[in-house]
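Chemist: Multiple structures are listed underneath, in structure tokens.
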Structure I
Amino acid sequence: MKKLFADYPEAISNTMEIAGRCNLELDFTKSHLPKYEAPVGKTKEEFLRELCEAGFAGKFPEVTPELRQRLEHELKIIQQMGFVSYS
């Protein structure tokens, strides 16, 4: 890193100073997943599908049968695993 930042020697010392100020403790004995709530009037499954459909529309100009099949597969897996809203 010293060679990479040879033109900025203070970058190394500043990085070390910042690292010395950090104190992060992670608890790996439990999951730390966010929990999302669906808007009123929608199930969490409906809301997830709505978000996926909006993402599809923004990402793919044409949704082919193959893409549709992949989305359905992924949604099925997410639902089977209980990760629809990370609850």
Structure II
Amino acid sequence: MASIYSDVDQIDMWTGGLAEDALPRSHVGRLIHSVLVEQFEALRDGSRFWYQRSFSWRARRNLERTRLSTIIRRDSEVRCGEIPRNVFKVAR
């Protein structure tokens, strides 16, 4: 970036944020992480329909323990051996 920008203040926030080293156990750096945390907290705190306000403790526990793979199996013809438990993780 030093060859493109003469001053660090000229770097666009998005470009600079994507260029940051990722935080431990993350795919984004400190700037993007901070923006995401702030936005998700604002969404949660500003929504009267947020699920943690709408369900009982037991229902919330069941929701939070439910995996996407379970929903796919329940609502489709896909069976246990055909889909991994964690559908977001690529098998190697």
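Nothing in this text is a laboratory measurement; each read-out follows from the coordinates by a stated rule. What you see is a predicted model, and the numbers here were worked out from it, not measured in a lab. Cβ atoms are built from the backbone, for glycine too; each structure is taken alone.
Chemist: Have a look at I, II and say which one yields 12 for relative contact order in percent (Cα under 8 Å, 6 or more apart), as calculated.
Modeler: II
Chemist: Once distance in nm of label points 7 Å out along Cα→Cβ at positions 28 and 44 is calculated for all of I, II, which comes out largest?
Modeler: By distance in nm of label points 7 Å out along Cα→Cβ at positions 28 and 44, the leading structure of I, II is I.
Chemist: Match the computed value 4.2 of distance in nm of label points 7 Å out along Cα→Cβ at positions 20 and 36 to one of the structures I, II, and report its label.
Modeler: Going label by label, the one that fits is I.
Chemist: Quick check: -17500 is what I get for helix-only ellipticity at 222 nm (-39500 (n - 2.57) for each DSSP H run of 4 or more, over all residues; to 500), calculated from one of I, II. Which structure matches?
Modeler: I
Chemist: Comparing FRET efficiency 1/(1 + (r/R0)^6) of positions 60 and 76 (r between Cβ atoms, R0 = 30 Å, to 0.05) across I, II, which is largest?
Modeler: I
Chemist: I've got another one for you. Suppose you compute P(r) over Cα pairs in 10 Å bins from 0, in percent, for residues 12-51 alone for every structure in I, II: which one lands on 22, 21, 19, 20, 17, 2?
Modeler: Derived from the structure labelled I.
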